[in-house]
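Enquirer: Structures for review follow.
Read the figures in this text as sums done on the coordinates, not as results from a lab. None of the values given here were measured: they were computed from a predicted structure.
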Structure I
Amino acid sequence: MQGLAQEIAVNSVVESFSSDHLRLKLPPELKGLSNQTIEQEILQAIQSKLGVSYRLELVGQTQLDVETPNQARVRQLEEHRQHAIGEIRQCDMVKKLHQAFGAELVESSVRKIED
């Protein structure tokens with residue numbers, strides 16, 4: 001699954017599911033972008049991963065009650081970034097640079113380097 005179908009999937013939450021029916025809630029702006037092809041691509045990806053045949057229903061919802069997978073990922077990245085900033089601030093070399101030259105950490109520049 002790629003592109004728009006993946007974006008819709010990671011920005012949705014499961015509202016309900018049964019043995020043959022999966023209902024996903026997503027923000028209305030994404031529901032407006034979905035179409036039969038996108039829904040079929042999401043359904044095929046789900047069936048491929050789970051090995052089960054589902055009927056898929058995408059429902060627009062003005063406010064989601066829980067985090068979407070994408071929101072959880074963004075939150076976790078920010079938590080890790082804040083942890084890294086704390087560790088950098090505690091580093092002896094950083095403290096010495098601050099004392100000797102008044103150096104300041106530019107927090108917005110701290111980001112994870114992808115493997």
Structure II
Amino acid sequence: MKPRNTEWLIWIPRVLAILFAVFISMFALDVFQDEKNLGQMISDLFIHLIPTFIILIILILFWKKEWMIGIVFVLLSLFYGYMARDFLPWILAISGPLFVTGVLYLAVWFYRNRHHT
């Protein structure tokens with residue numbers, strides 16, 4: 001029996017991570033609602049985009065190391081969940097997708113190591 005081509009599996013967590021970065025970037029758009037000068041808006045925008053930069057840096061640095069991204073994403077989700085423990089909707093909206101993406105990275109890593117040795 002010919003083995004199935006499962007290379008598309010590696011793209012599921014990667015696409016979810018990129019979509020998550022886009023999702024959390026949308027929260028930075030609130031800097032344009034206030035009446036501030038351009039310098040203050042740019043400064044506030046940069047500060048609001050720091051979580052997006054962190055996610056993108058993790059993706060770039062560890063693109064081929066699914067297990068590392070998985071562990072970091074799970075730890076980041078647990079850290080954010082702890083920090084926002086009084087705000088359940090925030091935990092579900094931010095930590096939930098990050099945790100699921102991290103678990104998917106770990107599952108892909110486990111699957112690839114198990115079936116490609």
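Enquirer: Figure out for me which of the structures I, II the number -21500 belongs to, where helix-only ellipticity at 222 nm (-39500 (n - 2.57) for each DSSP H run of 4 or more, over all residues; to 500) was derived from the coordinates. Spell out each step's value before the answer.
Expert: Details: I: -16000; II: -21500.
Derived from II, not from the others.
Enquirer: Given 25 as the derived value for relative contact order in percent (Cα under 8 Å, 6 or more apart), which of the supplied structures I, II does it correspond to? Walk me through the numbers before you get to the answer.
Expert: Working: I: 25; II: 30.
Only structure I yields this read-out.
Enquirer: A value of 65, 30, 23 was derived for Cα extents along the principal axes in Å; which structure in I, II was it taken from? Walk me through the numbers on the way to the answer.
Expert: On the way: I: 65, 30, 23; II: 65, 30, 19.
Label of the originating structure: I.
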